[in-house]
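Multiple structures follow.
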Structure I
């Protein structure tokens, strides 16, 4: 239990911002799921459960053993039926790519048994958001987001992202890496944007998914302070000042009895004092584009088309392969840091973002030899990155 706000803030800083030699890489990918014969048809929970079989999570099948894939990767399901793989982190980028590739193939094969396929975009362009999972967490989220507007239920049920997980690195490099991962956000979101519209809305946005995230509940979805003297302190204060939207308790109703922030809960607003488990759960209900979880969970990339997930993962790893590369990234992105909505709206049609994207790709390609990829793998990634630039480039906005 927390005696006061300062103790709770210290806990957040200690669990969210861990530093040490950067060693691990992780990847999480989620997809919308569609009937093969008609992607506009509403997804059937029974068909999805049958396809996933013993790998289904308890949120979908309450008595499921949730067996991991052969690699050890668990499958999870998001509120609208999106399926996610969360490959365990690896010290080798080459090994990580191999494992993720095997996981994707395994998942596709499972879904094919029920004539289901993975979506090809970062947002469902066809179907209105419909919540499939009837569990207390998602009921509480929907209750909190609904008064703000339609973006919350859309984010929950109609969007899908590629997440890259990177270590914070040594303490002396933490601030620069935290600033760089945020400054890169608009650039990489634009470069890999893959959600032109979501359930018929905003078809002219390069990343309608990012626009949806931004509008869901700004206090918990806006970017964190990237370039600041004390990232851990700033994040801890934000966490304590964010409203609590779910309290785990017996029964199906996890909605708080009254509106309150976590700081107010610590100060005695409810009939019990929150524990570290309560604070951990509260942390899981914040959804900024970069979420600190003891490592940097990069959440601003749309799920890419089939077969195109490797280049953004490798580029992120290369850009954080050395402190000198991070310094180059900061210099290349300084003029567009914070340009989140412009990048999501126009993609690389925004001239400033386009110029930064070219610089970032060149920096990343030069740093590929700092990874453990073979020369052939590195060359293939560099070719794909330059092809993506060519496909999406051509800045036109001032």
Structure II
């Protein structure tokens, strides 16, 4: 797929997704409880075949789904994304037995998945995680510690959990598939700004065996990073969808709102602001499409491209939603207004799956890694 355009079939599919979100998903989302897993919504996503596409399609399809749903129903978008984030390591790294047990239920929405990486002392610095996996007999471990800010916790049915089985740093991390009914696993929900289900997990000598490994011991950080390389551009797609929803609302509002003897859109400052919102939204969309297409093609520089897409799109969405609130005035601050909802939703993506500062670090690291080695004696810069 060219990075700068969509095929007619893809455009039609996105329109179909928006219609389904409005007709079938938004009513279920409205009946959900903020901060709790909405199982009827997840089941409907499975019935529509969207969850299955998380495991049968690539990054481009994932981005198209997330942007399309986000423009209409952010709750549906988030339910889909969290299911994919939690279950993708099982799809990509699980054993045949693990895949047979959990992926069909993840795809039909009857089992809720979660990705348990962050900890109270290891958020952005994921390599610093401290959840301990102590050896327990031949081929077994006991997990002890905490996970925090885990989406879908503590209500998920299974977790991809990352624990330290070796020395400090990335090479000592191992990934496990942890069913929620294991003894010693408890948790509680957290009251967050955005209405997503987010919670804390406590693990008190939770037993795991070699059958629960996702990948080999010590390869957990690779499991985490390959998952994030896929999902980071799609976080950008979520952000682009919110930005487009805010832009659509602003166009409609400024075209009909009377102000200073004309319509609000006739004021040059307003028109220029709207143009800037549209420009930044489209630029972010193009970078997301380019990163997703590069991922699916196996092109070089995937971590850098993914980080750039997430960084630009999430920062852009924050700007666009904030500008939309400003142009709408006080009405946008009423509880229940679309922009009040988007204003709360748009802040979190700049933090989760690597904060904006982390993305800048990844970009810089990858740029310097690709830099040709300097000669032993650098030539003096020419005099000017």
Seminar exercise, completed: With distance in nm of label points 7 Å out along Cα→Cβ at positions 39 and 303 computed for every candidate in I, II, 4.0 is reproduced by structure II
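Comparing relative contact order in percent (Cα under 8 Å, 6 or more apart) across structures I, II, which is largest?
Going through I, II one by one, relative contact order in percent (Cα under 8 Å, 6 or more apart) peaks for structure I.
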Problem set entry | Top of I, II by FRET efficiency 1/(1 + (r/R0)^6) of positions 223 and 263 (r between Cβ atoms, R0 = 30 Å, to 0.05), largest first | I
For this session: Check the numbers for Rg/Rh (Cα atoms, Kirkwood Rh) across I, II and tell me which is largest.
Result: II
For this session: Assign the value -13500, calculated as helix-only ellipticity at 222 nm (-39500 (n - 2.57) for each DSSP H run of 4 or more, over all residues; to 500), to the correct structure from I, II.
Result: I
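Every read-out reported here was derived from the displayed coordinates using simple, explicitly stated rules and does not represent laboratory data. Computed from a predicted structure; not experimentally measured. Cβ atoms are built from the backbone, for glycine too; each structure is taken alone.
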